[in-house]
Structure P
Amino acid sequence: MSNVPETLVFYSAFDPFDAWQAALAPHLGARVRMQEADAVTDPGSVRYALVWMPPEGFFARFPNLELVINLGAGVDRLVARDDLPDVPITRLSDPEMARMMAGYVLFAVLRHARDIPHFEAAQARREWAYRHPRPAAEITVAVLGLGELGALAATEVARQGFDTHGWATRPRELPGVVCHHGGDAVDDLLARADITVCMLPLTPRTSGLLDAGAFGRMKPGAAFVNASRGEVVDEAALADALRAGHLSGATLDVFVREPLAADSPLWSLPGVLITPHLASVALPRSAAPQIAANIRAIQQGGDLANVVSRVHGY
């Protein structure tokens, strides 16, 4: 094993470098130093990159890269680039991220199941507008996408007693969740669900999947939650469905372009809550061990965990 110092370069417009450096330092050892991209003076020493949405041409500066680590679970924006080096790409698979996502999805489901948008509107009018709660078992929730994050979210919703259904491309078994698979099952779920939760990854097959036709097939008065990727949804079609009253409301954390434009109609449509892409974020302390383990795997010729398929996009 060489004793030549190696560099882990860090880039994120949102994540604090100091927090990640403090979390990773105990795991990296003396051989690997971590530097912000702008502070790198020896690009040839960079062997590893920990990044979230780096600028175009970012990787060309580092000719000796051996590993790109995506600073999150969603990798669609990274694998869609045409400037990626021909090295392995890994994503974070952090139980804390999954729990955070499950908590957000449960919050969103409860928001619609308990008619919170109705009470928020009544409060703005200073109106005492009682609406009797519905039993959870009488509310059907459909979770589209049962990957690592979607599966835990679906089981958490089911644990609260909701009639929970999940959809995936392949057969799945989850406690308390009625699992469906295959393209034909989606339309039936959309027609049955009182609340539809999108947890689909962005791939060529899912891009624009939830379009005007899909929203039209949803149960009248249903609510919609998107905590996966904005590009899965036709935002104009969603706005039309909300404006027409076909959908009763939405909780939206992700959008085609972020930040969401100030003139987007979604900001002001009744029953819509917008949050700034925070349903699940990478946590330095819990994610650091797996990042360091993959760096050691590169150094020692071992197997990498959570490798991304460029073909499938996840």
Structure Q
Amino acid sequence: MKILITGAAGFVGSNLTEALLERGHHVTGVDNLSYGELRNMDDFIDHKNFIFVNGDVCNYSLIENIKVDLLIHLASQKIPRYSNSLRTLEENQSMTKNVIRKSLADDIRLLFSSTSDVYGKNPQIPFSEESNLVLGPTNVKRWAYAVSKIYSEHLIIGNNAEHDLKYTIVRFFGSYGKNQNLTWWGGPQSGFITKAFNNEEIEVHGTGLQTRTFTYVKDTVQALVLCVEKEEVATNKIYNIASEAVEEVTIIDLAKTIWKLVNKNESEAKLNFIPYSTFGKYEDVMRRVPDISKIKAELGYASEYSLEQGLKETIEWQLKIIS
């Protein structure tokens, strides 16, 4: 299959590209390297079935003439924790409109990466694909990312109804692992690993009692490959991509686990609690737990990595990078 991946030099994009090439697919990767890294593509940049295009998906002409069978849209602006929400809203909207336009013009399926953040503050745990999406007020910029993804999902489904756009939407739950961004952009685990390695205080936002269910990238990629290759089942569906709900962990316990795994001793983790007021008016989700019964039943997905197994591999990779 010929596949176009936006965000191919990013975290999930680079891991997925490598897996698809290993399975015999042809991949054209697009990335403007604003958050992705050239080093993430070292293992496949010279692969005979890979083409890299350095550019921004907000520019439609960049992808207009690339002929493929499937478009996987991973490029995204994330939660504006340290920045204004406008860039998140405008760029995500622009990119979504361009990949929809491309998919309709070439009559190909669009595999779109959404986020578990769309479930917001819904208190009904776990979150299934049919769960309500409950967000906070519009004057809290934290919700801009979720809004951008919800809008994108509606736009895709609306184009399916009006123009027969073929799609698959996936909602990621906290993926982590090799090639993750080493700043807060990559999630709390990436920053925690670097702090623990440097024997510095780990910065925990809020009380640290908020929980997440993190997904090791090899499990994320396994699920995405199933969505790619089981087209007859996955078309016009929405799937959660996550670990099992039993992997739910508080952020404070995540920090302590990482400290122990990095330092290989029983010394007490150094923690520094950062109030949300530091980011301005901000809200956080206290629990985020997935229901993955749909993707297991329909596509045969099975999460293979526990949190500790995934963290050990991730720490080994990240310490090589920061050393």
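Just so you know, all these numbers are worked out from the coordinates, no wet-lab data involved. Computed from a predicted model, the values in this text were never measured in an experiment. Cβ atoms are built from the backbone, for glycine too; each structure is taken alone.
Of structures P, Q, which gives 23.8 when mean count of other Cβ atoms within 10 Å over residues 226-233 is computed from the coordinates? Answer by label: P.
Say we calculate mean count of other Cβ atoms within 10 Å over residues 130-137 for every structure; which of P, Q gives the highest result?
On the way: P: 10.0; Q: 13.6.
Checked P, Q; max of mean count of other Cβ atoms within 10 Å over residues 130-137 sits with Q.
For FRET efficiency 1/(1 + (r/R0)^6) of positions 34 and 154 (r between Cβ atoms, R0 = 41 Å, to 0.05), the highest value in the series P, Q is held by structure Q. For the read-out distance in nm of label points 7 Å out along Cα→Cβ at positions 58 and 202, a value of 3.5 was computed from one structure; give its label from P, Q. It must be structure Q, since only it matches.
Assuming 21.0 is Kirkwood radius over Cα pairs in Å as calculated from a single structure, say which of P, Q it is.
On the way: P: 21.0; Q: 20.0.
Checking each candidate, the match is P.
Name the one structure among P, Q that mean count of other Cβ atoms within 10 Å over residues 162-169 of 16.9 was derived from. Corresponding structure: Q.
A value of 2.0 was computed for distance in nm of label points 7 Å out along Cα→Cβ at positions 122 and 170; which of P, Q is the source structure? The structure behind it is Q. Computing helix-only ellipticity at 222 nm (-39500 (n - 2.57) for each DSSP H run of 4 or more, over all residues; to 500) across structures P, Q gives -11500 for structure Q.
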